[in-house]
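Before anything else, here is the set of structures, which you'll find just below.
Derivation of every value follows stated rules applied to the coordinates shown; laboratory data play no part. Everything numeric here is computed off the predicted structure, so don't read it as measured data. Cβ atoms are built from the backbone, for glycine too; each structure is taken alone.
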Structure 1
Amino acid sequence: MNLTEQLLTALKRHGARQIFGIPGDFALPYFRIIEESKILPLYTLSHEPGVGFAADAAARINASLGVAAVTYGAGALNMINSVAAAFAEKSPLVVLSGGPGKNESRSGLLLHHQAKTLDSQFQIFKEITCDQCRLDDADRAPADIARVLASCLRHSEPVYIEIPRDMVAMPCAAVVPEVPQAVDPDALDACVDEILARLAQAKSPVLMAGVEVRRYGLEDKVAALSRRLGLPVVTSFMGRGLLAEQDAPLIGTYMGVAGLPEVTHLVESSDGLFLLGEIICDTNFAVSETKIDMRKTIQALNGQVNIGYHTYARLPLAAVVNRMLARVSGPDKAFHVTPQHFPTGLPADQQSITPTDIATAVNDLMVRHGKMPIASDMGDCLFTAMEINHTALVAPGYYATMGFGVPAGLGLQAATGERPLILVGDGAFQMTGWELGNCRRYGWDPIVIVFNNASWEMLRTFQPESGFNDLDHWGFAEIASGLGGDGVRVGTRAELHTALEHAVATRGKFQLIEVTIPRGVLSSTLQRFVAGVKRLNAVK
């Protein structure tokens with residue numbers, strides 16, 4: 001096999017299922033091999049940010065490698081934001097970039113797509129990836145590929161692989177996967193002893209599940225662990241959608257002042273808060289009603305365990321969960337948990353639509369037709385998703401980039417074969433909504449709900465006096481047909497009900513529902529968030 005075929009085979013062996021990409025001149029040689037070898041299916045989109053978001057979402061939903069393939073310079077640098085989002089939110093994304101041939105720099109001419117130096121792109125990606133390599137030596141390439149892919153899976157963070165265009169067809173040996181890093185069994189036992197002792201001593205222990213639980217494919221094991229220990233479970237804001245298909249004592253999502261009071265009190269009054277796979281960031285914890293003393297929590301995250309004032313280093317999350325399960329084997333503890341209530345029963349009347357009405361309508365729809373995975377953009381659409389019954393969800397809750405929703409939904413359908421529901425605001429749709437034009441080529445048919453208030457409404461909540469938050473009304477419903485789908489604009493709850501039923505019944509092309517919402521009308525969750533933040537700021 002040649003170098004590119006060995007790389008593709010290694011990606012597949014490490015869990016990749018498809019590649020999302022956009023070709024360019026420096027990438028054409030390796031794109032041809034991707035297409036002709038058929039080792040992994042290739043889906044081309046229209047703009048590099050969408051490629052990154054789609055591959056990121058595929059990685060998140062399948063707890064496996066996502067792959068984004070681009071060209072040098074204009075392609076890879078155009079995907080910086082998507083890769084930074086994946087890095088911030090610990091998504092195992094592999095960036096493949098074409099590159100100048102080894103001998104091209106000797107011409108004495110500046111090369112097109114070059115920034116400061118030919119190495120600038122490589123140096124830039126060092127800031128937003130956990131490992132990198134340039135495949136400029138066929139003998140060394142197998143070891144470099146093995147190391148970088150192992151790093152991607154071990155840290156659940158993006159990596160960068162650059163392929164000089166005169167190297168793609170060079171003969172190359174097979175990639176031998178790295179042996180998993182050894183775990184010190186004594187340190188692991190001591191750590192688990194201390195965790196179990198702390199939980200046993202606590203009067204009100206709580207397990208909070210975070211994104212690493214999904215990234216490392218541990219949802220079923222964490223659910224079993226919570227049942228055996230008799231621990232009530234919440235997810236963080238970023239972890240929403242975790243355990244949706246598991247038999248876990250799931251109470252709700254912790255959102256501090258923006259969340260349900262009973263969930264907020266349970267978490268903030270716990271004397272045994274077990275943070276499992278969390279990212280300790282402002283999105284998850286800066287809006288706490290009562291500041292959580294992180295020194296008194298148990299934190300299993302980022303390849304280590306922190307308890308009080310000391311740390312057990314080099315203990316992967318999976319090793320900790322597996323050892324805890326082995327230690328608490330036995331029957332599940334029986335205890336009652338009151339699950340979170342979600343709004344249902346939306347009247348099909350002539351009232352105008354609020355974001356919470358959208359959540360209610362989606363809950364009703366899923367009761368009638370079954371759950372759908374959701375890709376949500378940033379803004380009130382994500383806060384609205386918090387009011388939808390637990391189902392698989394991908395969203396950039398921490399990095400908070402706009403434009404994620406539509407390409408992420410396409411990534412979900414490509415990765416799972418399931419029809420996704422996409423929640424997106426009008427501002428974010430203006431950025432990447434055009435990727436829907438690729439659905440027809442691949443048979444994708446997501447249901448897209450556009451929250452159209454002709455406004456950057458999330459920004460308006462923080463700075464209401466600024467006129468630049470006003471957007472024009474774009475005809476999203478009319479645009480849909482030109483992109484190969486169906487579009488409808490709705491303004492009443494009755495129209496929303498009818499449009500959702502029609503969308504579910506229509507397969508084979510995407511269905512876009514443009515929901516007109518008056519400016520200033522927020523979801524119930526965002527209203528609580530804004531009121532809570534103002535209250536906290538007033539106290540300060």
Structure 2
Amino acid sequence: MMNSKINHSMSLAKPDAHALSIKQRIAIALGITGLFILALALFNTNFPNKSLFLWLSLGLIFLGTILFANDAYLTKLEGIKNDAVWFKSISSRGTLGWITGIVLTGFYIVLYFYPQYLGLTSDGSSNTGIISLFDPLSYLLSGNPASQWFVYGTLYTVAILAFGYKFMLKYRHNRYQQLRTASVMFFQLGFAFLIPEFMARLNESPNYNLPYYDLKSIWPLNYYLFDSWSINGFLSSGTLGLTLLIFGVVSIFVISPFLTYKYGKRWYCSWVCGCGGLAETAGDPFRHLSSKKLSAWKIERWLIHTVLVFSVIMTTAVVYSFLGKDPNSYWLTQNVFLIGVGVLLSVIFAVVMLFKRDELGKDAKYGAIAYFITIAALIILYYTGTTEKVFLIKSGHLRSAYGLYIGSLFSGVIGTGFYPILGNRVWCRFGCPMAAILGFQQRMFSKFRITTNGGQCISCGNCSTYCEMGIDVRAYAQKGENIVRSSCVGCGICAAVCPRGVLKLENGSMEGRINSNEILLGNDVDLMELVNKR
């Protein structure tokens with residue numbers, strides 16, 4: 001009996017589309033060699049020149065990614081390039097996918113909870129292991145020895161830069177994708193990596209005690225901004241520290257709402273955010289794994305808004321514990337602060353219920369529940385809180401619990417480690433409180449929406465398949481309905497992979513836009529009147 005290899009591909013044009021070329025295999029070998037050097041460092045290999053081997057390792061990883069991308073995309077015509085993603089083991093929840101997920105998850109667990117296994121020392125002695133390999137670069141930038149967070153930040157930045165280059169080649173037919181990818185690469189390298197390190201070098205002067213501060217990380221994503229150690233650090237650093245603190249507050253209440261009104265949440269989630277930057281670049285091969293089930297959408301809505309409510313209550317409690325009760329000693333007392341937060345939330349709730357209640361529908365009821373839970377928590381805090389305790393719990397314990405379960409386990413271990421299993425936006429969909437706030441603003445008053453031309457839609461399903469946020473874009477396109485969803489991050493991939501140009505990202509005036517629901521429901525709508533308004 002003849003021994004033949006069974007090919008499971010259904011492609012008629014090229015069944016072996018998933019095979020790697022010789023150049024791609026060489027590129028992968030270079031990248032693995034770079035990772036192997038890091039693995040040797042992890043096991044305390046004594047390198048004769050740490051700086052040389054560090055740059056060699058990072059350079060091989062970067063070079064391998066670039067060579068792979070060049071051969072994968074520059075040898076082909078511009079256009080949609082998602083060949084055989086369901087036939088590659090790493091991108092179809094195959095063996096390689098599970099191995100990658102387990103390795104990434106294991107790395108995050110060690111990083112967050114067992115940094116001593118990476119070589120971090122707590123007794124003041126020199127670092128060992130992989131952390132010591134990064135010491136030369138850390139001394140160069142900040143003047144301090146490396147920590148597990150510096151190692152993570154360096155690898156994070158290298159991943160966004162290298163895979164960002166790959167992403168730009170893949171979508172080189174789409175100027176929007178190239179611009180936003182260049183943007184996240186710029187913000188990650190400058191604002192998230194280099195500037196915080198330079199700020200640390202400033203702390204060598206007795207005039208500065210600046211806390212670590214990623215300038216693009218806005219509350220509630222930057223949940224430690226209002227911790228006592230952070231505020232004390234800013235206030236003790238003179239004009240620069242006060243400016244950074246004011247910038248953080250203004251970002252929350254002025255800059256962020258204004259940019260969301262103009263451009264939707266995409267200005268942050270797809271152009272600035274480091275979590276989104278890694279998801280869009282290194283996580284791009286896994287975007288089709290995002291669940292499109294209705295059950296996933298229901299879990300998403302409940303989970304992400306629960307995290308947001310918890311974040312608001314936790315931050316309020318932490319700031320409350322930092323303040324005092326004596327008005328002669330504090331211009332902002334605990335009671336005044338709680339009343340101010342309650343009034344602010346009440347005004348927002350009243351405005352939304354007054355002007356957007358009909359648009360929200362059933363969500364108005366859920367929003368009311370969240371509001372009353374928050375207000376009840378503020379009332380309890382008013383009567384039970386002290387400087388040391390909030391809700392009868394030590395304030396530090398509350399903050400630590402949030403940092404552990406949300407900041408570490410959810411955003412890191414699950415959010416990134418589960419890329420090959422659940423898709424690249426697990427954290428953004430289900431856990432990011434910043435995404436929840438921006439999504440609320442986007443749905444309530446933003447000018448951003450994705451318009452559709454239903455007459456051109458051929459129902460191929462590319463848009464829904466590659467929507468990393470699990471939105472059934474095709475359902476909107478088939479009806480010619482504008483897409484206004486809280487979860488949409490405006491990545492534009494749905495428009496980039498559409499072969500018919502059905503989808504378009506817009507920020508223009510809402511006046512004159514046609515609501516397809518009015519037409520589909522048989523309402524009396526003068527289409528020409530709406531068109532002439534544009």
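Between structures 1, 2, where is distance in nm of label points 7 Å out along Cα→Cβ at positions 74 and 354 highest?
The structure with the largest value is 2.
Given that semi-axes √(5λ) of the Cα gyration tensor in Å, for residues 122-297 alone, derived from a single structure, equals 30, 23, 15, which label among 1, 2 identifies that structure?
Structure of origin is 2.
With semi-axes √(5λ) of the Cα gyration tensor in Å derived from the coordinates and found to be 37, 33, 20, which of 1, 2 does the value describe?
Clearly, the read-out refers to 1.
Comparing distance in nm of label points 7 Å out along Cα→Cβ at positions 34 and 506 across 1, 2, which structure shows the greatest value?
2
Using distance in nm of label points 7 Å out along Cα→Cβ at positions 90 and 450 for the comparison, can you identify which of 1, 2 gives the largest number?
1
Can you say which of 1, 2 returns -17000 when helix-only ellipticity at 222 nm (-39500 (n - 2.57) for each DSSP H run of 4 or more, over all residues; to 500) is computed?
Answer for the origin of the read-out: 2.
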